[in-house]
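Given below, in the form of structure tokens, are the structures.
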Structure 1
Amino acid sequence: MKDLNKLNLGIYEKALPKDIDWIERIKLVKECEYDFVEMSVDETDERLARLDWSDEEINKIHEALVNTGVRIPSMCFSGHRRFPMGSMDEKTREKAMEFMQKAIIFADKLGIRTIQMAGYDVYYEEGSEQTKKYFTENLKKAVEWASSYNITLAIEIMDHPFINSITKYMEYSEIIKSPWLKVYPDVGNLTAWPENDTLKELELGIKQGEIVAIHLKDTLAVTDTFPGKFKEVPFGEGCVDFPKVFAKLKELNYKGPFLIEMWTEKSDNPIEEVKKAKEWMLDKMKKGGFI
């Protein structure tokens, strides 16, 4: 029997070698001693095509998960960067919702419980009150669809000012009022924005019962003269005080999963980097008294 008191630590798909199949990827997650892997369905045609996988392809992945004990409980669905729900273009919004429906059905078939959603109305377009309105309307519809499949939609705290704090997320929680809409904070993104108090934001999310999982990532802070760096910042070289974060999470009795987010899929030795990242993060958890 699994120890349900055990730390639940996962790794992002894009940390692992890209040019391998999912059976190999699942075996690598097991080899690196992670509990789960978070799948990416980003804006590329290659990864969006996963939403059309056959039942046979999905069943092969199920078999590998059963054989290894690894899980895929969550999906990072960033396809809405290219096809945003708040777009001023009606056809783009329709495409966004088509992909949303596909993502929910795909998640149900694969056993994914949480679809992480990008926290912005538009990305490549100029935002406005109208794009915010479209986003809100379509998010409400998406949550209704997801609820019928017992799937949670969780908004990621972003590298974009639209929803860059749990405080801003709460506005949408209040509007939609559904147990199937939650928040999936990224401690790197939270910390990078100077207006945020990361510890207070985490406290807000946990005390309101909104946080379903936490991304662990380092970042470089936004300043008046620097836009910040939100990806590929080596752990320990950014602005996140991980021991302090873990101490706060311990105080708040956080028991949810953690996901180490890295983009090392094209590195010379991604497996070694993934193993080192786990060791580094466990050390910071110990220093913060979390474990």
Structure 2
Amino acid sequence: MTLPLPTPDPRARRRLEIGLALLADGQPAEAADAIRAAIEIDPGDPETRYALGQALEAAGGDAAAAYRAALELDPDDRMGAAVRLALIGAAPVPAQLPEAHVRTLFDQYAPRFDTALVQALRYRGPELLRQAVDRVVPHGPLDILDLGCGTGLAGIAFADRRRRLDGIDLSPGMILQAMARRLYDRLEPGEIVASLAEWPERYDLALAADVAVYIGDLAPLFAATRRVLRPGGLFALTLEAQDGADGTGWRLGDHHRYQHSAAYLRDAAAGAGFTVVGIDSAWTRTENKVPLPGWVAVLRAA
């Protein structure tokens, strides 16, 4: 259970906002000074400690103590301090992003998610998944499970192929957006792997559009998904691509997203009882207007 954070002091909040504005303006040293002033007023606010870490990191300083303080004040880690600690080499790389961090991010993002992702980042994951599935199963209705369903973009892409369409997402805010589309038969908020333990083995197709980018070790996700698929059922997912391998076959990028190698993906699929139908190179979104290399994978349950 995620505990509520204390209400921050409004005087400290004003100084924090000044610091964040300075940081966005490319003045990290000045930003750090403003944020330290906020901490003096309200030392118990984890968001301010996290912001100090960001400013120190941008200035080339030692940010570890600030991130550790943020994590101590908010053990659920809504800001993702453990992720930043890993990226600066001050902590092990987590196997997946903290649940509270992902939930908070997407609850905040939900009202503007479609506009930001589709228009600003040219997101096309659901479109690519539809094309990939149609190449394997070109016709007929399917019982579909949308993992990490978000606002329901994949539901739209597969609306005319659904006999039944269910969805799971960690973010209640995203679930509310998906409900408004009136496409889904069942929508549940929850962490995917834990939730699937309670779901029936009934699906012809599981979708995971832009889900694996928040998970490093895919083995639990693959095993849980395999359990709810009928024999011969398909698992279609998008991932960001890692060139080569670093020993694990996946790595955490600076934007708090994981990249996976094709070799790792094949091994993880086989370990969970899938055969690989196809792993195709494609970009699903842009970052700073540059397409990000990725994979569109279709796996079949043995």
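Quick note: the coordinates plus some simple rules give every number you see, no bench work behind them. Note that the structure is predicted; figures quoted are calculated from it, not measured. Cβ atoms are built from the backbone, for glycine too; each structure is taken alone.
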For Rg/Rh (Cα atoms, Kirkwood Rh), structure among 1, 2 ranking highest is 2
One of 1, 2 was used to calculate Cα extents along the principal axes in Å, for residues 154-225 alone, yielding 39, 21, 17; that structure is 1
Relative contact order in percent (Cα under 8 Å, 6 or more apart): greatest across 1, 2 for structure 1
If you rank structures 1, 2 by distance in nm of label points 7 Å out along Cα→Cβ at positions 114 and 202, the highest one is 2
